[in-house]
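Trainee: The structures considered in this document are given below.
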Structure P
Amino acid sequence: MTDTHDIENDRVPSDKISASDFISAGSRRQFLAALGSAGAAGLAGCAGGSGSGSTADGTSSEGDESQTASAGDGSTLVANISQRLGTIDPAKGTDYVQAMALVNLYDPLVFPNSDGEIQPNLASEWSVSSDSQTYTFTLRDDATFHSGNSVTAEDVKFTTERFLDLNQGYASLLSGVLDKENIVVEDEQTISFELDRSYAPFLPIMVLVFVVDKDTIMENLEDGDYGERGDYGQAYINNNDAGSGAYQLDEFSRGNSITFAKYDDYFKQFPNGSFDSIEVRIITENSTVQTLMKNGELDMTGQYQNSKTYSAIDQMENARVEKIPTFGLLYNKINTQKAPTDDPAVREAMAWGFDYEQVVNEIRPDMKKAQGPLPSTWGAHKSDVMQPSYDPERARQVLADAGYSEGELTIKNTFTSSYAFQERIALLFKDNMADIGINVELNPQTWGTITEMATTVEDTPHTSQVFYVPTYPSPDSMFYNQFHSDAANTWMSMEHLDNPEVDALIEEARQTPDRQARVEIYKQLQSKLAGMYCDMHLYHTVKTIGFQNDVEGLTLRPAQGFEYTFRDLHQV
């Protein structure tokens, strides 16, 4: 065994794995500048140190005296989201609101900080074998579940087996890489994972494996398909919590709100002014959000309010707006297996027939124009990748060359009904497509319905507006989840792409040990995907959130929903 490891393939000490090689220097400067312009709220409470204690950004630093536990004054942070929480099962959650629940209720072995560096969390340290196939983690000895049970290696083994057996959520990320038989409990605090092959994204993916309390699950089984493990606690855990996170579940009304209470025995300290409870309400009306922010009844807004709402909040004496460039895009995902969008010519015409400039200049002026399928914030971005621009004459010619007559084609476009700006984009899309001879039927739906529609090619609309940001801190997250054929039938992969060349490039990158060589593969992928016109890249997202002036601590991480780690937030 060796005490170094190579997740994004620059050798670094084993208590710190960096994904920042894939974050461009310019974008990183913009990111940090954005944090600074917001009063450094995103870095509030960060402190130096070493070892395995805690800092406000979720990094580990044992013995860090700058962090003191909050005495607590009964304070409650009230936030809003705009969509329903479909599940709080840590083996199933995939979207940002589900991640919001999971990062607070549960802990993975490792956790990313704001730089995308992988830090110790439930694991105090780890080592990797010389062939990069065996990872051995040592667990910290002071972590307990909300039940009071200690977190042990057996819980980690049970969690990973559950993750693989249920085969939902992000389980496909470990498919064909890790067999259950190769998860070995060495002792109460030590566990090893022997992979089938060298696999560069393994450690970043482990931020998504949220550890559950085996005893609690086994005490709450119902009949199911998993032998002595029954339903694996699915019925129980979808409405209850079996985690070790900084907050525990207090109340949950899936269609209305979720409330968290601080877990006083959490193994990491809370910053001064931390909140004793968190109440997250589903509020879809922008006017209601404005009123509540003005009256001080809402402390933190969701990230998908309209521009008018953010402008109004920014002018309030008691509130502010923070804007931070992210690592994701808003895509118009095109179903490549459903006629007529299964025809590359139709997809090409659509891509050149849309007015992207109007989106970023008029509808979403705070967002950045996209350049291909990977945001420019990633260091692996290909700066000269083909990006269509508004050229309706070219689009009409492509259709004519393919033998289509004006008005012959009809497609269905779906977007999330609770977001007014998505409706405006959809209306622009309809008008633009009419101008090149394609009829568009608009199909607004709830987010829950959209995720259900994505599970089959037949039910997936021809085009769907979907935000996608990395789920773990590696460019692999941007490519595998959306474009690999093994990751099909989710809201992330509504393209339903099934292309052997794309699959091969993704797999080659995953098994390439040299970082720069892997970057070159990622650039090939960007060109390949751009030329297939399987998406329209609407814009590179800038995360925008409103806060009361006395709330600080937002910490953006290159993993979906992880900025909602409520232990970071505190009142000043």
Structure Q
Amino acid sequence: MLIEMTIENFAIIESLTLSFHEGMTTLTGETGAGKSIIIDALGLLAGSRASVDVIRQGADRCHLEGVFDWPKNPQFFALMQELLVNQEEDYLVVQRDIALNGKSICRVNGHVMTLANLKRIGRFLVDIQGQNEHQSLLQADQHQRLLDEFGGSDFQLALTEYKALYKEWQALAKTVLSRKKNEQSYVQRLDMLRYQVDEIEQAELVSGEEESLSEERDKLLNFQKIVDAFASVHQLLSTDDHGVLDNVSLAANELESVASFGKEYELLSESLTTVYYQLQDVAADLSRQMDLLEFDEQRLHQIEDRLEIIHQLKRKYGESVEFILAYYEKISLELLETAQSDGQLDQLESLLKEKEEQVAKKAAILHENRKEISRRLEKAIMNELRELYMEHTQFAVRFEALSQGYNEFGKDDVLFYLSANPGEPLRPLEKVASGGEISRILLALKTVFSTSQELTSIVFDEVDTGVSGRVAQAIAEKISQIGRRSQVLCITHLPQVAAFADFQYFISKTVQNNRTKTTVVELTKEERVEEIARMLAGAEVTTLTKEHAKELLRLAQKSNR
């Protein structure tokens, strides 16, 4: 339900705040006063597209704001969770700002929204029915949804179960199709994986192997240099003719002879003695290493061949042996999983056939349920049309098979057909309704569907155009009937419709400082008599027209009891 709406710098409205009530409210006033402008503003709050032309002349932006009660609809709350809108607030506040530079900012409870998401929210808040608009009730692609909503909660539950099954079937069909389409690349992938696994397995790589082999290769390649260096060092250390060891030994003996004369001398002596023993160890190690040195040309070739294998694998699979081994683990696992699923295509196709049979069975059940629902809907619509003095009108729900077999709603393409006059064949609804007939047909449809659509606010924008007399009275009664279930806002020029309202707003425009200004006032009982009398008589209101207005209000009040 719309609680309050604020409009600033929109069309000819400078600033306006309106509070609304439950039940049926009519907006009346002279043509051009701004009644439809208010509805246009409400439409923008519900997600309609806007042009900068709506900004009042002289202003750089317009601001619209609507305060709504929270719709009691599980789908709406799911949408709010999806859009991360705070649901702890008492009301739902929708704001929209449109600037001259073309930028439009939408907010819902302070959260900035895209226009597309605002439209998703708006369809739960407001339903605007207009005489000159292409109504969703007339659009063929909406008829199945309307029929399904009329089916009630049991049918909706069955439809939800079918949708889940259909989704599973489609996902499985996509998997099977993908497997079939990619079967060649799938086989090629298997061959490549097997080749790579075999190649790496045959190499028998060991972590750290490359570094060890490189070191051994360097030793063999520099064998003579190592031999010469070891021999030279060993000679310098161990020659009998004043080698380094002999000289260090003599020096150590000399220091030892004076070590007792001072602590610092003792330390020097100990240090040099340590150096002597270390050099002895080095000389002994050199001797052993020289005995072990052996040049093996065959081993060198083996190492180089092995390193070349590692180099080639690194070029293909990774920058080191460790990377290659990690890659080997990865593709081995993929090959194992692929091998395990290699025989699954037949199983998938079998499961796909089973799912399709389940979809066909549930779709057939939905079809039969829709047939029963359509009979109830036809009866309800025909009753409403008779009450709107269209007793010769025929309404029917027809089913056509889908060209693709099934979709997420079943196997039906639902269309509403209508014959407005005796002798005329039934034709698609959107092709036969015209002029004043649209008003009554839409009203009959809306009266029936309003019980299942759970809309918070329904707006009728001059849907009573082109009718009068008893038809106008019937339209007024129908709109009032809808107002008992939902909040109804109705722009009207008919006194019969205005009389049935629970509340009535009068919209007028004045010129101040050469600028047009729109004002809106809620009428008292006495003021309603004056306004309805004006609607009856035109410019001159007489005592008789006032009495007629009072009579209309009295009869409407009696009918609403």
Structure R
Amino acid sequence: MKALANPAVDENHGAAPETRGTPAEARPQPAASPAAPPSIGLGKSAVYITCSVLLFLTQGLGMNLALANLTQLQGSLSATSVEAAWLSAAYMAPNVSLSAALVKIRAQYGLRRFAEIGIVGFVLVSLLNVFVSDLHSAIVVRFISGIAAAPLSTLGFLYMLEAFPPARKLTVGLALALTCTTLAAPITRLISPELIEYGQWHALYTLEMALALIALPIIYLLPLTPVPHAKVIQRTDIVSYLLLAAGFGCIAVVLTMGRLYWWLEAPWLGVLLAASIVVLTAFVLIELNRELPLIDVRWLVSREIVHFAIVLLIFRLVASEQSAIATNFYQLLGLQYDQLATLYWIILAASVAGGLLCAALMQPGHADAVHVLALTLLAAGAYMDGHATSLTRPEQMYLSQALVAAGTSLFLPPAMARGFMSALAKGPSYIVSFIVVFLFTQSIGGLIGSAAFGTFVTVREKFHASILADEMVATNPFVAQRLAQLSGAYAKAIGDKALLNGEGVALLGQTVTREANILAYNDAFLLTAILALCALAVLIIHIAFKWLTARSSAAAATAS
């Protein structure tokens, strides 16, 4: 969401090969099948959890600081709003696919070396931000940061799992780890105003560098339980991964920049999209003809995995309500982060509360009930937001945004646990395939959500603006009165009556545009609510079908 979803979530599942307690017959790769570690004390568990939170915050802030402050950074980087958006595209292009490679890298070279090299690499990349002086250097550093951040979020996940016994790794540990991935976004918006005021870009990433330096000794002093490792990387794996990374990277750039350059106006968008199709097709052809593929394509198109991917993709779209719609709506109203501080504190508290509730409910057989609750909260929150006006302020959105935040934290862990267990049942070699599914639905899915809702708002704004403009005729007494009020504010400064009337018309046009945008965002909120309700209806029907099937089977067994 974001990661995930925040985008950080997506690397988290690189932890899968180290999960303990896997049956011996399901372990074709010795590097991914360690023995269960001894239990650790409560105090040491708390230390591991604290370290995990620090790692997640370090990676999450690094990802969100530029994204959340693009408007404020334009001046210091001498960039337009469209040019500044390349910072986000440069970060996401390599980041969306790296976790698929990290699984085998960890399996071959071991956790210890992976952790040490990963954190050192992130610290070095953080230092590069000191040398950023313009947009071009910032884009290069953001690209490298996208590469360096992938191991860090994986480490955060591993340290969270280390704090729990095997029986609770995929319940409490998984829920808390995924909750941590949602914390960076609201925290970023809480601390950004002071950092921007203090030193623009360099102040933002001096904080990231400080957090990385704090995490550096922790990684060395607090080792993870070692796991056996063996040579599992083949030469063809490198070719396959490069094709996968190129394909996902091109898609990430298109989805990030398409709405800004507009989809059918910039030819290079079509070229990138065509290139992604070509390289991903080559990737599939190579994998289908390998004896030991990096990713089992046939398993990915099975009914169970397709269903799992659709569920996660729909959730990602619905969860975009908070990140892709609400945040832009606040900017439209001209609200600054200091005015939204209380709202972001509430979102942060609701995310933590939802994660803790999910951890308590993460028991076998409870997944469907948790998903029903999550979708209900998401639908209710989005519907409440769909009645905003130009007078709406953060106070009117406290409850709705809290519901969305809690629903987001509740949904993902049960779905993730179910999908991971399905992959593990096939064998640890399927973990990489599972990660690719998760990457596509969360990282790419998050970009799809932002692009789709951003495009939807633009189209609906034009629709509402045309309707409102048709009603703005000077013969309408209400319109004439409004024009007089707007132009009257400049009567003392502008003596020419024609210029004064022109100023009134211009101000009325700005008002019409603002109201059209607000109506468009309301449509987007309501569309999100409809998607959540449709998903909820399908889920309830699925639950009812399973219940009826189980009851019929039980009756048939009793009769026989």
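Trainee: Have a look at P, Q, R and say which one yields 5.2 for distance in nm of label points 7 Å out along Cα→Cβ at positions 174 and 510, as calculated.
Mentor: Source structure for this number: R.
Trainee: Further question on the same structure: Work out the source of 25.2, 97 here, i.e. which of P, Q, R gives that when Rg and Dmax of the Cα atoms in Å is computed.
Mentor: R
Trainee: Given a computed value of 19.1, 58 for Rg and Dmax of the Cα atoms in Å, for residues 286-381 alone, which structure among P, Q, R does it belong to?
Mentor: R
Trainee: Now for a separate question. Could you tell me which structure in P, Q, R was used to calculate helix-only ellipticity at 222 nm (-39500 (n - 2.57) for each DSSP H run of 4 or more, over all residues; to 500) as -25000?
Mentor: Corresponding structure: R.
Since every read-out is calculated from the coordinates, none of them should be taken as a lab result. Here the structure is a predicted model, which is why all the values come from computation and not from measurement. Cβ atoms are built from the backbone, for glycine too; each structure is taken alone.
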